[in-house]
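Okay, got some structures for you below.
What follows is calculated from the coordinates using simple rules that are stated; it is not laboratory data. Given the structure is predicted, the values throughout are model-derived calculations rather than measurements. Cβ atoms are built from the backbone, for glycine too; each structure is taken alone.
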Structure I
Amino acid sequence: MAKTYEQINAKIKAGEAVVVTAEEMVGIVATRGAEQAALDVDVVTTGTFAPMCSSGAFLNFGQMTPTIKASRVWFNKVQAYAGLAAVDAYIGATEPSEDDPLNKIYPGEFKYGGGHVIEDLLRGKKIFMEAKAYGTDCYAARKMKKELTLDDLPNALLCNPRNGYQNYNCAVNLTERTVYTYMGMLKPKGQNATYCSAGELSPLLNDPHYRTIGIGTRIFLAGGIGYVTWHGTQHNPKAPRSANGVPTKPAGTIMVQGDLKQMSAEWLRGLSILGYGCSMAVGLGIPIPILDAEMAAFTGVADKDIFTQVVDYGYEYTNGISKSYGEVSYAQLKSGVIEVNGKKVPTAPLSSVVKAREIAETLKKWIRKGDFFLSPPAQTLPDVK
């Protein structure tokens, strides 16, 4: 018998909801079957903690006297986009510092960027802000300089245009030289492989057709409560899928946002990726309501049944050549070794399964305590039926 959000939330309020993590659900579905699992379980929690380059924050830094309409803004020498309102700016996670000491020694290398600014704000550190303006009758000031903390900002909104990728490539490098990418350092001649997904714990892999995820879905976001605000950029529900409905290539994405002041630096970290630049690791978790047996089956998918493509990032990816050097499962990837072109290749994750597991467990505790309720989406993410 199908359940509704209202019924599940009533059980949460009464302290009667059965909540398990996606890892736990794999065993439940395997032993009891999807039909029985749907009767026994109300909510499955997911999690991921990984670099998510398409992230950033809207920061309102308050007015001054005389008033100013900032046209260029920097936070700790990291330029933010100021083409918004008078004292609003958007700082992107990958924007590097204009005064980065590492870049002075090694051109093109950066140790500090927008993601680090956001992390420093969460850590309570003082940030030096500088703004320049062209001046108008109503906004006469042309310069602003001040130190500020997160508490000094009237508003701070984390707003990430593309997070939580539903599956992603396994990267290798088949050229003769070492390459440095957002997937990490890749040795020549396919000597190593990297991947970036929590597999069976990953949010969108547990709802492959987005039945429960869309505008207004309440989520764990960087240690606070956030929301899905629409599909993310590069959302691609047309990606090929296995028989179980799970995409075998990069597919869906989500746009998310939440109050930065509720969040924690434990779940939002500035990153410096060798040879690539700056990024930010984001902790994200989505509760999946078990509305029926189909949702139970989706959330019971195991690493061995989730596949991705091995892609050459040394030449072919950069030059837009779409070629796979084989499919590998996340069970194989997590084992530490895969086979590419008949050769055993060691693997390494960019995402943290340990942190993903912790997010799923945290979200489970919130729901069990009655501190977190499920919100049905106003509209689900676009899908191909």
Structure II
Amino acid sequence: MATPKQRNWLRTKGTPGGSRVTFLELFFDLVFVFSISQLSHALAAHYTPLGALEAGLMTFAVWWVWIFTAWVTNWLDPDKMPVRGMLVVLMLLGLVLSASIPEAFGDKGLLFACAYVAMQVGRSVFMAYAVKQASSLHYRNFIRICAWLIVSGVFWIAGGLLEHEARLVAWLVAIAIEYAGPASGFFVPGLGKSTAADWDVSGAHMAERCALFIIICLGEAILVSGRTFSELPFSTLTAVVFATGFIGTVTMWWLYFRFGHERAAHRIEHDETPGSIARQAFTYAHIPILAGIIVHAVAVEFMFSHPHETGDLGVIAAVLGGSGLFLAGNLWFKGATSRKPPLSHFAGLVLLILLAFVAPFIEVYVMGMLATFVLIVVAAWEYRSLSAQPVTHTLH
């Protein structure tokens, strides 16, 4: 009997192209420009405690479907035609997912759920098939992942069929199951669980993928600011708000990329268990970073629309919360990859908490300027404390 031809869809580790981010991966990420835009608009349009919870849940879902794909393309070679086909199908489903976000808790709930489950389960089944002959270890890992995603998928689909609070509860259960998966090693009775040593990721690839996603999010924040500014009559106040939003976004870029990104890439590339660092620093710690950028974009919209308002706790939460979430995420991210959480970020969070006490008495646009100033102080502090130390460049 003839031996079946072995599938060779994996990246070749140790080669110059073994960890590079391909153009198709960048093309895939374009779908998520739309997703981030939809999330920020959904939060701004339904800015209530319930609306914030719904937007938060969808943010968790969008990030999860993206980061799972980033892990898969860490092993699979997007230059191979079957992998290209898989990514293109995921792009189509991702576009459906993104288009459904504004009405995910309305008429398009089932469409959102079906697109999400198809992406999560379909990609994992494809990965298990792709590695079955090449790596029994990865094959078992992805069989376990499929089991977890199928269980959560039941709650996603059930939620899509339900309405109102019942849908929210079902989807909260679904997302909780998925986020518990990596932390538990995707334990499945009879199949065991994976360990951190099982996930032999390319640190350079993972770091670059997440960095590019953060660039997308920051770009969306700038687009929101620019679009709103272009639609309003020009005045000194709108110019000040526009400059505040832009400087805040640039400072976020500096805080993430000046030291955090490159140090993380170096650490994960040279660690004995890169999977453990990737799970904490990239899979989980980037969630508050992403959420902070989205909330920052919403805060800039509020600064344009209600610049002189005072005392609105919701607006205060957006203006200070965006910077706070971003700093908290970077604190977690940098602490996980350097073993030494930056004191500057702790100080920045303390300053934002202190600002919260006086914020009800300050006009929104002034509060936005103060929050941006806190980010600048943190960036300057970190630069002064770390610029004398060598930064290892591992990405080319």
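Of note:
- Relative contact order in percent (Cα under 8 Å, 6 or more apart) derived as 25 - corresponding label from I, II: I
- Given 25.2 for mean count of other Cβ atoms within 10 Å over residues 166-173, calculated: source structure among I, II: I
- Highest-scoring label, criterion being distance in nm of label points 7 Å out along Cα→Cβ at positions 190 and 334, among I, II: II
- Of structures I, II, the largest value of distance in nm of label points 7 Å out along Cα→Cβ at positions 94 and 126 belongs to I.
- Computed 2.6 for distance in nm of label points 7 Å out along Cα→Cβ at positions 22 and 62 - originating structure among I, II: II
- Origin of the derived value 69, 60, 33 (Cα extents along the principal axes in Å; candidates I, II): I
- Of the structures I, II, the one that -5000 was derived from, the read-out being helix-only ellipticity at 222 nm (-39500 (n - 2.57) for each DSSP H run of 4 or more, over all residues; to 500): I
- Computing FRET efficiency 1/(1 + (r/R0)^6) of positions 158 and 286 (r between Cβ atoms, R0 = 30 Å, to 0.05) across structures I, II gives 1.00 for structure I.
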